[in-house]
Structure I
Amino acid sequence: MPHPEQPTNTDIPYEPHVGTSRQYWRDIILGVNDGLVSIVLLVAVVVGGGLTTTQVLLTAVGGAIAGAISMAAGEYLATKSQTEVLARELKLERDHIRDHREMEVNQLKDMLSDLAIDGHDLDKAVEIFSSNDERLLNSMKVLEFGMVDSEERSPYAAMVVSGLTFLAGALPSVIPFAMVDSTGTGLAIAGVLTAIGLFAVGATKSVVTKTNPITAGLENLTIAGVGGVLAYWVGWIFERAVG
């Protein structure tokens, strides 16, 4: 309910939140970006090193598959481990509430005070949030551990999203070498497609973050572009030094 002194402005449309996909945006952006950047850099190195088109294609496909599996497995294990750590913390918090309740209530009071709640309001809030063990546990769950049920991540969803988005990001660097005979042409096409993809990822991210899409796209593109040039020259120098 809006505060009486701050009435709702009906002239401004209500903007909804991102919703249930919010906790997976990290996986989406990281997966696509990693696929785009890592595979085009891999391709740039081996093209600079003098590999044939078939060899570059095999390298790109192998890198895409290995990267997708690694990304998926890493996100699954990381998300599952985080969930298990938090579950252990909650179990310990239940024990603390049972055996050291006064200390936990004092911690709650300190955290509510950090939220600029003071005086009678602070005493009333502490009284309400600590009125029973379950309410106290839920309060500490949010304030001490930052855990919100709606923000929990499924390790399986994180695994699938990360793996598939990595593969999607790798495609611009794989497809050209299946269609052309010249590694130089393939690298040029891969570079253009990857650049478009990187700019699109940055611009898409800005839709959610409400930042400038041009700036976000160029930032993403510039970082990868510098890396791509360096990767090509590493391969070129290696081929001449060793070959």
Structure II
Amino acid sequence: MQKITKYVLLDILRNRFMIAYTLLLLLISFSLFMLEDSTAKSLLGLMNVVLFIIPLVSLVFSTIYLYNAAEFVELMLSQPIRRRVLLTRMYGGLALSFFIAIFIGLGIPILLYATSVQGLLLVLAGTALSLIFSALALLASVITRDKARGIGVALLLWVYFAFVFDGLVLLLLFQFADYPLETPMIVLTMLNPVDLSRIFLLLQVDMAAMLGFTGAVFQKYFSGITGQLISAAVLLMWIFIPLWLSIRRFNKRDL
């Protein structure tokens, strides 16, 4: 069964888009470290790459790849292979390919210019977001058979998590400003892996003031190792829940 993961991994690593994506990350990383006079500023610039570019590419590329692999899926299922095993192995190939791309594109420059806990956490956050949005892409591709609709769903998910969610949170803050909102804001933030990753990273560099109300709340209640463990646990849930839902739906799907 590991041959499926190996095949998917090698197939993706040979993909021109994945090669271009890795080189783009590498170019951006080296450029930021060479142009900025402060390592902290370079890491903040890379944080924007991690929070916006990596989720977008992971979501769209994974969705397109999974739809294009429909014939491969049908061929594998004609063999004595369980659907759950096939889906998890394909996801494993996607996850490994994104990990390699992030390690080369972000990890190597950070090791050369900013070997620190903050740099390591940035790479881990990028990897986590890749795994999360690949799992969401898997769910989108399983839910709908139509490729165009699936890609549309993937793009809408990215727009929602990257932009719309913050607007909804601000709206709630204005509408219910007279009420205690600390606990609801913490819960709402956990419903967005992009926001959660941003808060997690900025808390490590003592820049929670840039996050406004939610950052102040997280710094107050979840600073230190507690906040790190809670954030990591929620991010892991964002990986496993969409993957579990995808497997359940795929097992019932009529091919």
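Out of I, II, which has the highest value for FRET efficiency 1/(1 + (r/R0)^6) of positions 44 and 172 (r between Cβ atoms, R0 = 25 Å, to 0.05)?
I
Work out which structure the value 0.80 belongs to, where FRET efficiency 1/(1 + (r/R0)^6) of positions 76 and 124 (r between Cβ atoms, R0 = 41 Å, to 0.05) was derived from one of I, II. Write down the numbers at each step before the final one.
On the way: I: 0.40; II: 0.80.
Answer for the origin of the read-out: II.
Given a computed value of 26 for relative contact order in percent (Cα under 8 Å, 6 or more apart), which structure among I, II does it belong to?
So the calculation was done on II.
Give the label, chosen from I, II, of the structure having the highest value of distance in nm of label points 7 Å out along Cα→Cβ at positions 28 and 100.
I
Of the structures labelled I, II, which one yields 0.05 when FRET efficiency 1/(1 + (r/R0)^6) of positions 140 and 180 (r between Cβ atoms, R0 = 35 Å, to 0.05) is computed from its coordinates? Intermediate values should be presented prior to the final figure.
Values: I: 0.05; II: 0.45.
This value belongs to structure I.
Comparing Cα Rg over 2.2 N^0.38 Å across I, II, which is largest?
By Cα Rg over 2.2 N^0.38 Å, the leading structure of I, II is I.
Since every read-out is calculated from the coordinates, none of them should be taken as a lab result. Because the structure is predicted, anything quoted here is derived from the model rather than measured. Cβ atoms are built from the backbone, for glycine too; each structure is taken alone.
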